[in-house]
Structure 1
Amino acid sequence: MKLFQDLNIDIQQNIKEIDYYGYTKIETFLTSEGKSHLLNLINQKYDEINSNGKMKYKGVPARNANDKIVYSIYNINHCFIEVLTSSVIREIAMHKLNDEYYRFLPNNVPNYILSYYNARSSGNKLDLHIDSIIPFPGSQKTNAIQVAILLEDSTIDNGCTVVVPGSHNSGRYTDREFSNTKPLTGKAGDLIIWDSRLWHGTLVNKTKESRWVLIATMSQWWCKQSIDIVRNVDNNVYQQCSDEQKQLLGFCSIPPEDEFSRNNTKCGYDFLKANVEDYF
């Protein structure tokens with residue numbers, strides 16, 4: 001199954017938009033078949049974890065009480081990893097995140113990692129915030145980006161993401177107030193990428209309909225993952241991954257157990273094992 005389109009677009013223009021505005025939108029990223037397949041998988045998984053109307057996740061923040069969320073979606077099906085390694089996402093992410101001094105991998109392949117990957121259909125309004133942990137101005141590089149793949153139309157009425165254009169270069173934390181915001185509406189299948197320093201939030205979903213979107217946080221290799229993906233990923237999924245995809249999950253940057261086994265966190269593809277359990 002072909003998940004995403006072969007788009008003939010000027011990626012450098014999208015990179016310039018992220019540098020200047022903090023975000024970019026790429027229309028019709030997913031194929032029609034890809035949209036339906038990914039959405040069906042998410043709905044099936046959500047029904048499974050929310051059986052009898054009782055969410056099985058622990059510690060979900062109160063602000064997400066009315067949101068529909070599916071965490072760690074890379075474990076549902078390998079296709080959720082495959083879509084993140086499309087040439088469009090890959091080229092933009094490499095420009096914003098790749099460490100040119102990594103050395104253990106060629107400069108023409110990714111060395112950034114996946115930090116967090118979920119599916120969300122917003123309910124409550126989400127205040128403006130940043131996901132870079134700390135704000136810092138300037139630089140074409142950043143420590144993290146958000147990749148949002150719309151599985152359903154995203155509108156003002158159903159709680160679309162809003163941003164403050166240019167705020168990624170402010171060097172400040174957000175003031176939470178929704179002033180000077182721009183709604184990022186889009187059609188199912190569109191792709192939106194933003195610098196994690198960008199002030200962003202969501203509107204309240206005023207409809208009774210879902211607004212499913214896949215949200216991946218990608219970060220530089222040295223940033224701690226929000227989920228311990230290398231211990232969490234299903235081995236069946238792992239075995240379907242290419243070397244590049246295993247690196248994306250974090251398997252080339254596992255900290256050494258001690259100074260006698262290894263003395264460098266950075267590794268190349270030659271470090272990769274046959275099974276997840278072989279690392280631990």
Structure 2
Amino acid sequence: MHIPPHDNHNQPIVDRNDDQVPLCYFNIVKLKKGESFDYQVEGYETCIAPATGSVDVKVLGQSYATVGKRNQLWERDPEGVYVPVGAAATITCVSEQAEVFIAGAQHDEVYEPFVVRESDIDPVQYGSDDTKTHRKIKHILGLSNPGKVGKLLVSELFTVGAGGWSGFPPHKHDTNHLPEETRHDEVYNFRFNPENGFGAQFLTQEGEDIGEVYHIKNNSTIKIEKGYHPCVAAPGYEMYYFTILGGLSQRPLHQNFHPEHAYQLETIPGIKDMINKFK
């Protein structure tokens with residue numbers, strides 16, 4: 001489902017117990033210097049990830065100063081703070097302004113809060129210009145912190161250069177059928193450079209020849225409940241999307257690739273290393 005760009009007034013875009021993607025939570029909070037935002041999400045662990053600007057974060061008696069160092073998405077690496085299930089958190093803007101993503105996944109076990117700094121980010125780059133699949137992934141909450149997070153995965157994905165495909169070959173993760181596939185709900189928020197850029201999100205159900213296609217623009221949100229879901233950026237535009245994955249039974253992601261296109265796993269450079277980063 002496509003949620004068109006809109007001013008959400010700091011209210012959840014994908015709230016807890018959503019009808020389509022109940023395993024995920026998503027909010028965008030915009031603040032000016034000195035402004036604060038308090039939140040608490042029962043039954044969900046969350047991650048505070050500034051898209052731009054810097055914030056101070058307080059949670060469970062811990063304070064994390066100046067989280068986020070970017071003036072724009074296309075520079076430097078992200079930072080974030082893990083907020084345990086149901087914990088109250090306060091975000092205070094310390095730059096002139098800040099746009100902050102709050103990502104969440106349904107869970108019940110309570111862990112300790114922690115901060116992720118630029119130096120902790122482990123970027124993965126794969127694909128090629130020849131295969132039109134060149135992209136970079138920056139894991140904010142990847143699998144490098146075992147035992148510290150329940151079922152939440154949070155990443156930033158960039159096309160490398162202008163135009164090109166992402167989420168390709170088409171894949172899905174809507175059924176618990178280990179070891180081949182896990183059930184993970186997913187939410188994307190897209191950005192383009194320049195901002196008048198656009199792309200398309202494909203969503204095809206298993207057994208369908210022709211699925212749905214959504215026209216995505218700057219600040220489009222996509223909810224992925226089930227089905228194969230590649231996306232593409234138009235020529236001349238860089239594409240970014242903030243990615244939230246919430247697992248049903250486990251955190252590691254096992255993707256099921258469309259049988260007609262899975263052979264391209266052998267032709268896209270580095271894609272198998274990328275896949276293993278999610279497992």
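Just so you know, all these numbers are worked out from the coordinates, no wet-lab data involved. Fair warning: this is a prediction, and the values are worked out from it, not measured in the lab. Cβ atoms are built from the backbone, for glycine too; each structure is taken alone.
Between structures 1, 2, the greatest calculated value of distance in nm of label points 7 Å out along Cα→Cβ at positions 19 and 179 is seen in 2. Once mean count of other Cβ atoms within 10 Å over residues 35-42 is evaluated on every structure in 1, 2, the highest one turns out to be 1. Say we calculate distance in nm of label points 7 Å out along Cα→Cβ at positions 11 and 43 for every structure; which of 1, 2 gives the highest result? Ranking 1, 2 on distance in nm of label points 7 Å out along Cα→Cβ at positions 11 and 43, first place is 1.
Taking 2.8 as the value of distance in nm of label points 7 Å out along Cα→Cβ at positions 171 and 235 derived from one of the structures shown (1, 2), identify that structure.
Corresponding structure: 2.
Tell me which structure, out of 1, 2, gives -1000 once helix-only ellipticity at 222 nm (-39500 (n - 2.57) for each DSSP H run of 4 or more, over all residues; to 500) is calculated. Structure of origin is 2.
Determine which structure produced the value 24 for relative contact order in percent (Cα under 8 Å, 6 or more apart), calculated from the coordinates; the candidates are 1, 2. Derived from the structure labelled 1.
Of the structures 1, 2, report the one carrying the highest value of mean count of other Cβ atoms within 10 Å over residues 115-122. Ranking 1, 2 on mean count of other Cβ atoms within 10 Å over residues 115-122, first place is 1. Which one of 1, 2 has mean projected area of the Cα convex hull in nm², as calculated from the coordinates, equal to 13.4? Traced to structure 2.
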